[in-house]
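K.L.:
Given below, in the form of structure tokens, are the structures.
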Structure P
Amino acid sequence: MSDLVGDVRHLSPSAQEALRLRAVAALAAGRDREDVVAVFGVSLKAVDKWWAKWQAGGREALVMRPRGKPVGVHQVLGEAEQAAVRQAVLDHRPCDVGLSGQLWTRRLVGELIVKLYRVRLTDPGVGKYLRR
């Protein structure tokens, strides 16, 4: 199994959870720590950490948790500003608001945000505001 696992950090979160649960199940069934390390291709430190978490909180302590910041946390533009940008994109062409071009792109929406609010966002950041 260890040849198949490789670096556990490259597994999906659900696969990581399944690996943790299987490793702890092996420990609970009586396998020793070194066997679990060899079978699952993980470090002794990881096995010890998972075991301690399982002993303290059971299965719930090993399940996957959401990663990253929750949606909407630390947003540069408030809801009203976001709505105004979306409405401007729906109602006008870039050339109507003093920008070059006939069609909206992320770059042009970013330029509109700079023009309206003096805030510069990355293209992916602009895209997050457009998806809502």
Structure Q
Amino acid sequence: MSGWKESELNRIGGATELEITSRRGDGSLRPYVTIWGVRSGDDIYIRSAYGSENPWFRRATAAGTGRVRAAGIERDVAFSSAPPDVHTTIDAAYQAKYDQYGPQIVGAVVGDKAIGVTLRLDPQQ
């Protein structure tokens, strides 16, 4: 089990936008950034649409921890790498959820280029 409650998975996974933040060295939270995210199985995944140099992505991977809020849920999370065997299902989840915004926009977060900029959100106690 991933540590998420089913209701959290449904609400966060169903939210069009997620807000994420990472922790500074002193433990305080940075300002929230609005991004897309998807549920795949019992996990929540986020991807950087603008590659590994996107500031929020660099900060999240450096910090390793932060917080997510969406659909009335707010949880501390750890940012971890996605297992290699889930990217096809993550792509499908992004396409199912966001295709309405057009292939150029969804194309920024699917495919081989998105593998290295995919993070799993692991809930913390």
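K.L.:
On distance in nm of label points 7 Å out along Cα→Cβ at positions 8 and 40, which of the structures labelled P, Q is highest?
P.N.:
Values: P: 0.5; Q: 2.0.
For this comparison of distance in nm of label points 7 Å out along Cα→Cβ at positions 8 and 40, the top structure is Q.
K.L.:
Suppose you compute relative contact order in percent (Cα under 8 Å, 6 or more apart) for every structure in P, Q: which one lands on 16?
P.N.:
Of the structures listed, the value fits P.
K.L.:
Computing distance in nm of label points 7 Å out along Cα→Cβ at positions 96 and 112 gives 2.6 for which of P, Q? All intermediate terms of the calculation are to be shown ahead of the outcome.
P.N.:
Values: P: 0.9; Q: 2.6.
The value was obtained from structure Q.
K.L.:
Now for a different question. So mean count of other Cβ atoms within 10 Å over residues 32-39, computed for just one structure, reads 19.0; which one of P, Q is that?
P.N.:
Q
K.L.:
Assign the value 148, calculated as volume of the Cα convex hull per residue in Å³, to the correct structure from P, Q.
P.N.:
The value was obtained from structure P.
K.L.:
When distance in nm of label points 7 Å out along Cα→Cβ at positions 48 and 80 is compared over structures P, Q, which one is greatest? Spell out each step's value before the answer.
P.N.:
Details: P: 5.6; Q: 2.0.
Between P, Q, the highest calculated value is found for P.
K.L.:
Here's a follow-up. So if we calculate distance in nm of label points 7 Å out along Cα→Cβ at positions 56 and 88 for every structure here (P, Q), which label has the highest result?
P.N.:
If we compare distance in nm of label points 7 Å out along Cα→Cβ at positions 56 and 88 over P, Q, the biggest value is for P.
K.L.:
Suppose helix-only ellipticity at 222 nm (-39500 (n - 2.57) for each DSSP H run of 4 or more, over all residues; to 500) works out to -7500; of P, Q, which structure was it derived from?
P.N.:
Computed on structure Q.
Every number here is computed from the coordinates shown, using simple stated rules; none is lab data. Everything quoted here is computed from the prediction, not taken from an experiment. Cβ atoms are built from the backbone, for glycine too; each structure is taken alone.
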